[in-house]
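Okay, got some structures for you below.
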Structure 1
Amino acid sequence: MTDNEILKIAVRAIDSKRGENIKIIKIDELTVIANYFIIANGSSTTQVKALADEVEFKLSQAGLEPKRTEGYQGANWIVLDYIDVVIHIFHKETRDFYDLERLWQDGVEISPEEFLK
């Protein structure tokens, strides 16, 4: 499965559950940890879990399982690691606190709209 296919499935899954402020950052030229980050947030821990569950479900249907997941217990920041694409789903206040977009501002931001068409 290509990175673009993963991005499309994940962004659509987040959008379908009303995930907020979806950002895609291409980081392949900055680090070896991944090619892309998807960052989104929910307004409650219940929604954060629902967003992560939907992403996992949709990618699993497409035949892809995460290498690793973290954060389900607290549900303030859930990370789904699909090796080349790492998905960060935050509770809004946690996202504001960690501000990953600022930390990875040298990456190339890609509009999620192209994956929602």
Structure 2
Amino acid sequence: MQISSDLIRGHLELVVLKLIIEKDHYGYELANAVAHRTKQAFSINEATLYAIMQRLEKRGLIQSYLGAKSHGGKRRYYAITSLGQAYYETKLKEWEQLKSIMTQLLEGDHEND
């Protein structure tokens, strides 16, 4: 089942940062990693992905560099910065809190309401 992009849209920066923390990636590789990791349940539109990466780079959270020549051109890779690592850790804590709140709201005990 394909997941709606509306459900994950607010968390795509966190996803991209997580993948880049694991290893430097180029854009197409990031899109494939998202699809693979979710067993094709979610795929990120490349235009959306590149917009996110541009925004992250502009804010100093990631930095880009040209890799070795491959298939006729050099790929632009993205690496995490120390600011990006700190931002990721903050956002991950927010995500954990949101996950807990959603679990309480959707699966919680209604007897004490």
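The numbers here are math on the coordinates, done by the rules we state, and not lab data. Since we're looking at a predicted model, the values are computed, not measured. Cβ atoms are built from the backbone, for glycine too; each structure is taken alone.
Taking 16.6 as the value of mean count of other Cβ atoms within 10 Å over residues 75-82 derived from one of the structures shown (1, 2), identify that structure.
Going label by label, the one that fits is 2.
Computing helix-only ellipticity at 222 nm (-39500 (n - 2.57) for each DSSP H run of 4 or more, over all residues; to 500) gives -18000 for which of 1, 2?
Going through each structure in turn, the value belongs to 2.
If distance in nm of label points 7 Å out along Cα→Cβ at positions 35 and 59 computes to 2.7, which of 1, 2 did it come from?
Only structure 2 yields this read-out.
Have a look at 1, 2 and say which one yields 32 for relative contact order in percent (Cα under 8 Å, 6 or more apart), as calculated.
Derived from the structure labelled 1.
Assign the value 2, 13, 25, 27, 22, 10, 1, calculated as P(r) over Cα pairs in 5 Å bins from 0, in percent, to the correct structure from 1, 2.
1
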